[in-house]
1. Of the structures labelled P, Q, which one yields 0.85 when FRET efficiency 1/(1 + (r/R0)^6) of positions 13 and 77 (r between Cβ atoms, R0 = 30 Å, to 0.05) is computed from its coordinates?
2. Computing distance in nm of label points 7 Å out along Cα→Cβ at positions 29 and 45 for each of P, Q, which one ends up highest?
3. Can you spot which of P, Q the value 1.6 was calculated from, given it is distance in nm of label points 7 Å out along Cα→Cβ at positions 37 and 85?
4. Using relative contact order in percent (Cα under 8 Å, 6 or more apart) for the comparison, can you identify which of P, Q gives the largest number?
Structure P
Amino acid sequence: MPIALEGLRTVIYPAPDIHTARRWWANLLGVEPYFDQPFYVGFKLDGYELALMQSLSPLDGALVYWGVSDVAHAVEVAIAAGSTEHTPVAEVGDGIVAATVRTPSGTILGLISNPNLSFP
C-alpha cells in the first residue's frame, strides 16, 4: 500500500556550531528564526521550514521531511517496503509528529505532520 506524500515541509541542516550557523543563516535570509533553542533553530520561509540541528551528523547530510497525514502509518508502510527505523515516531512539541526511516539504499527519509505551518 503506497503512502501519499503531501509535499516538502522541512529541511534540517546539521549545525555542530549552531550559534554560528544561526547567525549566518539569519544574515543570509534576512529574517530571525521563529524557533530558537540551543538544540534546534527554525526559520519559516514561505510556508516551509529551514532548520538547524546541533545533534545531527554532517555525514548524513541535510534531513528532508515530507509531509504526511499519519506519520505512524507512513513509517509502517515504509518499513514493510524494506526501510528500517532510523528515529521512532514521536510528538516533538506543539502537535508536531515526526520520524525518520533509512531506505534500502541507506539514505534517510523524514516524515512529518506539522499543524503549525501552512503550506502552499
Structure Q
Amino acid sequence: MKFSLEPDHRSSIQSYDIGQVIVAGTTYSKPLVISADGVRADWQPASLDQLEQQHLRELLSLQPEIVILGTGARLRFPSPAITSCLMDHHIAIEVMDTAAACRTYNVLLSEDRRVVAALLMIEA
C-alpha cells in the first residue's frame, strides 16, 4: 500500500463572487494578494488604472514563478511597461478577469506551483 501526502492548501480560494473572495472562511472585498504562504489583504492599488510597477515589484519577495493578475469583473490589460518588472526577473504574468484568475490560481496551487494571485475586486 502506497501513501502520499496531499498538499495542505489553506490558501486556496473557496469562493468568488463579483466584489468578494473567500479564503479559509474569511471574506475579502478589497484587492488582495494570495499565495501558498497566505493572504495579504492590504494590497494597493484599488483598480487597474492605479496599478504601477511598484505594486508588482512588491510581489517579488514571494518568489513566484507565475503571477496571476485578476483585473476585476472584466478583462483589461495593464501597460507592458508596468508588467516589465516581473518579466525582467523571469516571472511569468497572466492577466485575466478575477473569476478566471481565482480558478487558475487554485489549479496552479494544486499542482504545487509557486503561484501568486494579485486580485482586484471591482473594475469600472
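1. Q
2. Once distance in nm of label points 7 Å out along Cα→Cβ at positions 29 and 45 is tallied for P, Q, the winner is Q.
3. This figure was derived from Q.
4. Q
Throughout, read-outs are computed from the coordinates displayed, never taken from laboratory work. Keep in mind that this is a model prediction, so the values were computed, not measured. Cβ atoms are built from the backbone, for glycine too; each structure is taken alone.
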